[in-house]
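Every number in this text was worked out from the coordinates using simple rules, so none of it is lab data. Just so you know, these numbers come straight off a predicted model, no measurement behind them. Cβ atoms are built from the backbone, for glycine too; each structure is taken alone.
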Structure 1
Amino acid sequence: MVNGKILASGVSLILVVGVAIGVVVVVNRKGTSNPEVEAQQKSVKAMCEGTDDPKLCHDTLITVNSTNSSDPKAYIAAGVEATVKSVIQALNMSDRLKVEHGDKDPGIKMALDDCKDLIEFALDSIESSANLVNNHNIQALHDQSPDFRNWLSAIISYQQSCMDGFNNETNGEQEIKEQLHTGSLDQMGKLTGIVLDIVTNLSKILQSFDLKLDLNPASRRLLELDAEGYPTWFSAADRRLLAKMNQGGAPPPNAVVALDGSGQFKSVKQAIDSYPKNFKGRFIIYVKAGIYNEYITIPKKSENILIYGDGPTKSIITGNKNFIDGVKTMQTATFANTAPGFIAKSIAFENTAGAKKHQAVAFRNQGDMSAMFDCAMHGYQDTLYTQANRQFYRNCEISGTIDFIFGAAPTLIQNSRIIVRKPEANQFNTVTADGTKQKNMATGIVLQNCEILPEQALFPTRFQTKSYLGRPWKDFARTVVMESNIGDFIQPEGWTPWSGNLFLDTLYYAEYANVGPGSNVQGRVKWKGYHPNINKNEAEQFTAGQFLRGGPSGNADDWLKATGVPYTIGFTKP
């Protein structure tokens with residue numbers, strides 16, 4: 001067992017790899033062979049042949065000692081360790097560039113500040129991956145592959161968010177972006193992608209190792225419920241809270257926010273800042289009716305916050321930061337959540353900057369296993385930024401103009417109203433812009449049983465203003481609209497390119513069982529990556545039960561039930 005402590009920029013990560021790793025030097029002489037080396041080469045080939053870069057994969061995994069060549073876990077551990085090193089290198093480089101260039105320009109400083117934060121989040125995700133590899137056998141790694149894939153996908157999302165923060169039209173920012181890319185971030189993305197490809201193909205890979213494993217865990221690892229219908233691992237506090245919520249009552253809050261002074265706090269930020277150190281359980285914040293003009297970020301250590309209001313038309317958190325006024329997209333968010341287990345209920349988040357101000361985020365979310373119920377996200381361009389990790393939205397109202405639901409997270413929006421607003425005269429509308437960068441990322445945007453309609457101001461000119469279901473932000477953009485009611489204002493072609501023919505062959509856009517005048521797929525785009533009528537089996541991959549898998553038993557039911565938010569695990573219609 002190798003114990004190594006890695007320190008970088010104040011961030012420490014202890015990576016304990018459950019196998020001995022050492023460099024193997026192979027010397028081939030004509031007419032000679034080494035059975036151990038041949039066995040290792042065969043194993044490495046089995047691990048790497050399904051990856052996007054087999055050569056880099058081979059060079060990375062060959063570091064495994066040949067005596068462990070029959071252990072697939074050893075190769076996964078080697079890939080994770082290499083990724084850890086690449087993330088730390090990127091963090092060090094972002095620090096160095098900030099010291100060298102951070103005082104030259106406000107835009108550069110903002111971009112580098114965001115990069116440092118994002119790479120630290122990536123470090124958390126790879127640490128979770130390392131702990132999974134170290135603490136579990138290969139069967140458990142296979143069974144928990146949804147969590148593993150989510151963490152690896154999040155790392156790539158963070159890497160891309162860092163890159164996207166630089167302005168390509170500004171020479172100084174473009175130069176620093178290129179240094180980060182070539183110096184560390186490109187390698188970080190490639191190595192993460194290799195491990196992600198391996199984990200995605202793990203069932204097939206393990207068959208080649210001739211191990212006696214159960215490679216179909218979904219059929220045996222059913223959710224275990226107690227007599228009250230709750231998962232057996234629920235705490236007593238969880239049970240009491242859910243029972244109260246399911247009876248229609250408001251849960252007792254830890255903190256109350258009220259503008260009139262009738263609560264403990266007058267601002268939402270003060271309530272969030274009151275989160276106790278080392279708190280365990282669900283921290284509940286009640287926001288009384290009022291318009292709260294403030295900017296909020298829930299820090300990653302403030303886990304399991306539930307924030308609820310008196311309704312999305314009464315309890316409103318508002319702001320107007322925007323790109324045109326010199327603020328980077330990430331930092332325009334009125335409300336940002338970076339903590340896992342976040343729940344919002346009966347509250348609104350808005351950005352009132354308007355269509356003229358371009359990117360202006362109302363709600364940015366990267367909290368894993370987060371859920372929003374009966375909430376509103378109102379804005380124009382880039383309203384809802386689903387940045388990373390598993391997210392669920394139910395009975396929400398989301399409005400905007402350009403790319404107003406965007407990001408690179410596994411995002412399921414169910415039973416919600418998607419309201420397209422009136423843009424500027426020279427603009428068009430796109431509901432979604434998914435940022436899936438690599439083909440095996442467990443990410444995408446799914447709209448299920450939603451109503452897609454124009455706002456009242458757009459209605460009279462809805463046929464003159466071009467509106468689309470989405471456009472591909474990144475190489476493998478993945479968006480599915482299913483069981484939804486699509487209004488007549490959506491253009492017959494349905495979807496629009498980002499730029500020319502970019503990503504049209506690699507994207508995955510699909511529609512299933514939609515209704516309404518805008519659901520006719522006869523006039524849809526003819527792209528290779530667009531699928532106008534997927535079958536039920538293919539569509540099932542994008543229901544909550546498949547698309548949001550995770551938690552103690554690998555079932556989406558686990559964590560969705562824990563939120564107390566209503567949900568449909570499969571299809572919403574017969």
Structure 2
Amino acid sequence: MSQPSITDLSPVTPPPAGPWAPLRQPVFRMLWGVWATANACMWMNDVAAAWLMTSLTSSPVMVALVQSASTLPVFLLGLPSGALADILDRRRYFMVTQIWVAVVALLVCFVVSIGAMSAPVLLALTFANGVGLAMRWPVFAAIIPELVPRHQLSSALALNGVAMNASRIVGPILAGAIIASLGSAYVFALNATLSVLAAFVISRWRREQKVSALPGERFVGAMRVGAQYVWQSRPMHSIIIRVALFFLQSTALLGLLPLVARGLRGGDAGTFTLLLASMGFGAITAALFLPRLRRRLDSDRLVAYGTGVHALATLVVSVAPNIVVATPSMMVAGAAWITVANSLTVSAQMSLPDWVRARGMSIFQMALMGSSAAGAALWGQIATWTDVRTSLVAAALCAITAAVLTKRLLPPTGTEEDLTPTEFARPAGTEIDLDLREGPVLVTIEYVIDPARTDEFLQVMQDSRRNRLRHGMLSWSLFRDAAQPNRFVEHFVDESWVEHLRHFERMTAFDIALRERRFSFHVGGATPRVTRYIAQSVRQ
């Protein structure tokens with residue numbers, strides 16, 4: 001069985017990508033417009049729902065729960081939505097998410113128009129809209145690497161940041177104008193219209209679907225494999241810890257911003273809007289310079305410097321006497337925020353192969369949203385016990401401390417693994433008639449090695465263990481022959497025959513390179529002996 005060589009897989013260094021380069025790709029340009037529109041709708045919906053709640057009840061708790069109902073599904077449904085985005089056709093799934101949001105918006109509009117809206121109903125419908133957002137984010141995150149070359153990925157993600165921050169400014173302003181002139185119901189009607197148009201635009205995308213002769217993954221199994229991949233990936237460990245720590249403290253500034261605005265001289269609702277817009281403007285400006293920064297600094301240094309700058313900006317805002325001082329500080333905070341968020345997102349994308357990308361990015365998003373929610377509660381409680389300034393100062397000091405500790409204790413977020421998909425031949429047919437769902441499958445590989453290289457071999461097998469398990473194997477072990485010490489037997493267990501065959505469709509250049517490293521130790525013949533066993537049920 002001939003195997004591909006890794007000598008032809010060395011990447012050619014591409015020319016540097018400018019900040020606007022991805023927009024030259026027609027499909028990316030089209031879907032980027034959809035993403036910008038979808039995010040504007042999200043902000044319009046949040047503003048309209050919060051305003052509508054104030055007309056239904058005077059309870060601060062119910063008003064605050066609107067935001068919780070909107071974001072909670074993103075945390076609860078992150079992994080399931082990522083699994084669906086990996087096992088279903090991504091174009092159709094993306095369309096369904098937009099149609100879901102449109103249907104919910106129409107339902108809200110209808111309930112409002114007949115005068116049947118109540119606070120609990122609004123929370124339920126806001127949660128339903130949040131379900132659409134939870135389904136949408138992982139699939140779009142997985143689509144981006146399909147649309148642009150690898151060297152343009154940072155620019156593409158920075159442009160996504162531009163779309164998100166621009167929509168943070170445009171959405172609330174547009175929603176406020178419609179509410180003031182026509183009423184909240186028309187905001188939801190416009191959201192439904194824009195979401196349907198977005199679904200139509202997505203339908204025009206002629207995505208090349210990878211055809212597999214194997215049946216699709218099962219939903220629960222897909223979630224298990226996705227979680228297992230992230231659990232066994234050292235780069236993802238470092239990335240998730242960093243993103244959780246950053247958003248745990250950075251959310252203090254955004255969460256307490258209304259109180260900061262009120263505390264400034266002459267502060268009112270307009271002051272809050274200006275500070276929020278300043279943060280968005282700073283993020284947009286920084287996003288345009290990120291490709292240039294990434295050519296000078298690696299991801300970890302960008303995260304460290306961005307965290308430090310955000311902490312300093314938070315300190316300045318905490319003591320700012322007026323809007324003249326607070327506004328530029330918010331711009332700097334926005335620039336630092338997008339720098340850290342973009343750097344960590346790029347690192348996560350680079351650490352995930354395509355077959356598990358949506359699941360991995362959904363776990364990344366869960367860490368981000370969970371730490372943001374926890375941070376908002378933490379710093380809000382500290383502000384309640386003390387005051388807003390003390391809470392912001394404490395958050396800034398925690399940010400600097402976390403940046404120092406992560407630099408010393410965590411491994412780098414970058415990965416040297418080449419995750420380029422690679423063709424790899426399946427094993428030859430079996431002598432027995434197998435159903436694809438039969439299993440478990442036990443695979444053994446016998447190595448005869450030079451005793452002098454035992455330590456080197458064990459190190460490679462340690463890497464192999466992690467790689468096998470992150471591909472979804474149920475278990476892995478290495479045994480040494482007591483009578484023949486230079487003979488080792490590797491064995492691992494797959495859930496079923498189809499899951500075993502699926503590994504050959506998911507091979508990357510890194511997997512093949514690791515296989516060649518293992519096989520290079522074998523001195524007992526051309527290649528190690530591979531044996532596959534199928535579990536046999538025995539009647540009692």
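Out of 1, 2, which has the highest value for mean count of other Cβ atoms within 10 Å over residues 445-452?
With respect to mean count of other Cβ atoms within 10 Å over residues 445-452, the highest-scoring structure among 1, 2 is 1.
Here Cα extents along the principal axes in Å was calculated and came to 81, 58, 56; which of the structures 1, 2 was it taken from?
This value belongs to structure 1.
1, 2: which one has helix-only ellipticity at 222 nm (-39500 (n - 2.57) for each DSSP H run of 4 or more, over all residues; to 500), as calculated, at -9500?
Comparing all candidates, it corresponds to 1.
For which of 1, 2 does relative contact order in percent (Cα under 8 Å, 6 or more apart), calculated from the coordinates, equal 9? Could you put the intermediate results ahead of the total?
Values: 1: 9; 2: 19.
Derived from the structure labelled 1.
Taking 16.1 as the value of mean count of other Cβ atoms within 10 Å over residues 117-124 derived from one of the structures shown (1, 2), identify that structure.
2
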